[in-house]
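We did not get these values from a lab; they are worked out from the coordinates using the rules stated. Just so you know, these numbers come straight off a predicted model, no measurement behind them. Cβ atoms are built from the backbone, for glycine too; each structure is taken alone.
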Structure P
Amino acid sequence: MLIVEDEHRIANAIKRGLAQEKMVTDVAYDGIEGLDLAMGGSYDVILLDLMLPGMDGIKVVENLRKSQVNTPILLLTARGQIEDKVNGLGVGADDYLTKPFAFEELLARVKALARRPKTFEPTSLKAGNVILNKDNFEVIINGNSTPLSATEFGLLEYLIKNKGKTLTKEQIREHVWDYDSNILPNTIEVYIKKLRSKRVNIDTVRGFGYKLIEENV
């Protein structure tokens, strides 16, 4: 889940409640940061406040839908924002909830949106000598089934989806680890090294980051 809400108290309360439901959440406190995370992340539902600094919720929805990001969006609105609710639904939001709200209602709406059929996304990804199957979490490298940890799998999936592109450490951290994870400075290098040791061809772009290339190792 992605929570985009500038009121820290509300955002953190929602995050704690969803964590108790075993849901992993990222949090952004302004519209620009929220849009950036939503554009690059694979979220089941986005909880989006309408009144945000940097970029309001309507603009965030517009930008996401124009970019073919079809993640379900639940708008969080103030009681008097009737016109904004209509506008939000008109540009592509899926539902809205008026503040103040009971967490139980929020949870019910989130679960309902998460159950909606997703836009088709292939379950098998391929890059060079690597095949990643998201249905059974199997990875085949050079024709051999290769066990990976959950973090290695997530990192490899993100690299394959962006094969040929240079990804910064910050982009990798944001999309593979929870937004508020306190990972060590060399954690990403450690996991890149682990994938390389398993014959995944990852190039270092000095001064910028890493990219997965398709030539077989």
Structure Q
Amino acid sequence: MVEDEEKIGRAIKTGLSQEGWAVDLARDGESGLDLGLSEDYDVLVLDWMLPGISGKELCLKLRKAGKEIAVLMLTARGEVADRVEGLDSGADDYLTKPFAFEELVARIRALARRPRESLGEVLKVKDLSLDTVKKEVRRGNKSMKLSKREFSLLEYLMRNKGKTLEKGKIIEKVWDFDADVLPNTVEAHIASLRKKIDRGLKAKRSFIQTIRGFGYRLGGEEDV
């Protein structure tokens, strides 16, 4: 998220974090551009009026650099011509200030579902299902309660089913950029998640596999 008004930025970041999103916050266009070019984000929430590089310029630069990140533009400029200008700069959606936080969350969720690798609102791998809207996880007929971080971790693993994910990449996607997270924190969350997913089920191995020296993988050639 790129927002120069500190109170607004922090409030939105806190709210989105409580919804299970890992959020990095930049307060000017240049910092936002640096993050956008160097990191791989799912959604960019971008204020139009920014010091230095404007939101429109930032979006244009990201598109010219080949970045396909979904962009939601925030602005107090609500005229049709302004909305068209924002969309023509490469934004995918447009939200006029002031707005309801619930609408912002809904629009971000919709944008996050657009990439081709996304699996939709309900992710399924064998008998494991995760509802990204209702925040429900089930394996077979059994439902389970996960912490917000465990839910985000499982969602990331399921969206990348069969792929081996390094701990560093997991931290980058599931935790905030400025969070002080060590590799053993990932190990602890994986261990907790395994217990909940595999509890009461007879399986040869955990659904979440450890690929020694590389990272973790959910499912694969032989799904449990």
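Quick check for you: by distance in nm of label points 7 Å out along Cα→Cβ at positions 47 and 135, which of P, Q is greatest?
Details: P: 3.3; Q: 2.7.
Largest calculated value belongs to P.
Computing semi-axes √(5λ) of the Cα gyration tensor in Å, for residues 103-206 alone gives 21, 19, 13 for which of P, Q? Source structure for this number: Q.
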